[in-house]
Structure P
Amino acid sequence: MDKLKISLPIVVEGRYDKATLSGFVSANIITTEGFSVFNNKEKQALIRRISGNGIIVLCDSDGGGRQIRSFLSGILPRDKIHHLYIPKVDGKESRKSHPSKEGLLGVEGMKREVLERLLKPFSSGNSTEKSSKMITKLDFFEDGLSGGKAASQKRAELCRLAELPCDMTANALLEAINLLYSYEEYKDLILKIKGEN
């Protein structure tokens, strides 16, 4: 089977994440080696250097992943980073004797289909820019996802339907939804939320 060809470099946490992606993705994949990137100036410089045309950040959905994602956001230009979020799935990787601290699967434990769906918009032949209308903060406000009493509950429901971590900030969710869905697909998700309430 052909590998997904991704022109942008991909940053993951560890070598097992890299091995998982390497099985079906052809890309420059670099690891942060967990938290060691915080003090590794050479690794930071390398990540900065390869991010010139953009960079994909694919971290675990646990607290550690959020810390690494936040750190990378602090050292890279915001307009160059494409944050991709895996869903929160309970479980443990087969190579581990115990689950992670939060009991969640990391990138290495995700099903291939999930990772392919996240990365497909960046594959050769696909533009990273959506041809349709972008989803905006105003859309989120008008659809009750921000600024209202039940906004956080509606965002959590959108995350569930979109298979995204339910604790994402409104801005992170907006970015993820724009990467994964067209405006029309987003509106379909909103209709589902309204139909369930």
Structure Q
Amino acid sequence: PQAHQHLQQLLRLGLPTRKHENWKYTPLDTLLNQTFVAAQPQTLTAARRDELALTVEAWRLVFVDGQFSASLSDDLAASGYEVQVDNERQQLPDAVQPEVFLHLTESLATTVTHIRVRRNQHPDKPLLIMHLTRGLASDEMNTAHYRHHLALESGAQATIIEHYLSLNDERHFTGARLTMTVADNAHLQHIKLAFE
């Protein structure tokens, strides 16, 4: 239901043009004239993942072409991070300033990643969320959409690194949204890196 509501908002708002105040200096014509297609996940080896990963000691959560990859992700059972990937959207916070691309990502993300650090927990390593997306060598443009939510309970401490990478030199469109609920006396360090 929530994804459908975002789709309805997207249809109601329409795509932005230069006539919209917030977009008058940002030409979107080239982007909006593309033929977008949903990314078709292909296999990726652990060796290729490691080749692209940051050289940082971290727990890895890996997504390929918009889909969670359990086989490329670390076992987080003893990490201090509780992670669940599903389509549960009822407890997600509302947007502070909703806009068209937020609604697009919310309506097209096929799953939600729920990340939780319990009260007074201090995971010993950061959580590295790797987003690996490949483009197409055609007139079509791959799209991948990611929706994550972090809940940091009272007294908890964590470092989250969002890392966005292209698997090739072809063009693609990535939409991503990470929301956070940070409780009293919790400490969060958030780093977002895009190499697309």
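Taken together, the values in this text are just the output of simple stated rules run on the coordinates, not laboratory data. Keep in mind it's a predicted model, so treat the numbers as computed, not measured. Cβ atoms are built from the backbone, for glycine too; each structure is taken alone.
Using FRET efficiency 1/(1 + (r/R0)^6) of positions 104 and 136 (r between Cβ atoms, R0 = 30 Å, to 0.05), single out the structure from P, Q with the greatest value.
Q
For FRET efficiency 1/(1 + (r/R0)^6) of positions 8 and 72 (r between Cβ atoms, R0 = 30 Å, to 0.05), which structure out of P, Q has the highest calculated value? It would help to have the intermediate numbers written out before the result.
On the way: P: 1.00; Q: 0.30.
Answer by largest value of FRET efficiency 1/(1 + (r/R0)^6) of positions 8 and 72 (r between Cβ atoms, R0 = 30 Å, to 0.05): P.
Matching task: -4500 is the computed value of helix-only ellipticity at 222 nm (-39500 (n - 2.57) for each DSSP H run of 4 or more, over all residues; to 500). Pick the structure from P, Q.
Considering all the candidates, the number was obtained from Q.
One of P, Q was used to compute mean count of other Cβ atoms within 10 Å over residues 24-31, and the result was 10.2. Which label is that?
Working through the options, I get structure Q.
Compute FRET efficiency 1/(1 + (r/R0)^6) of positions 48 and 144 (r between Cβ atoms, R0 = 30 Å, to 0.05) for each of P, Q and report the one that scores greatest.
Max of FRET efficiency 1/(1 + (r/R0)^6) of positions 48 and 144 (r between Cβ atoms, R0 = 30 Å, to 0.05): Q.
With relative contact order in percent (Cα under 8 Å, 6 or more apart) derived from the coordinates and found to be 22, which of P, Q does the value describe? Mind showing how you got there, number by number?
On the way: P: 19; Q: 22.
Matching structure: Q.
Can you say which of P, Q returns 1.8 when distance in nm of label points 7 Å out along Cα→Cβ at positions 120 and 176 is computed?
Answer by label: P.
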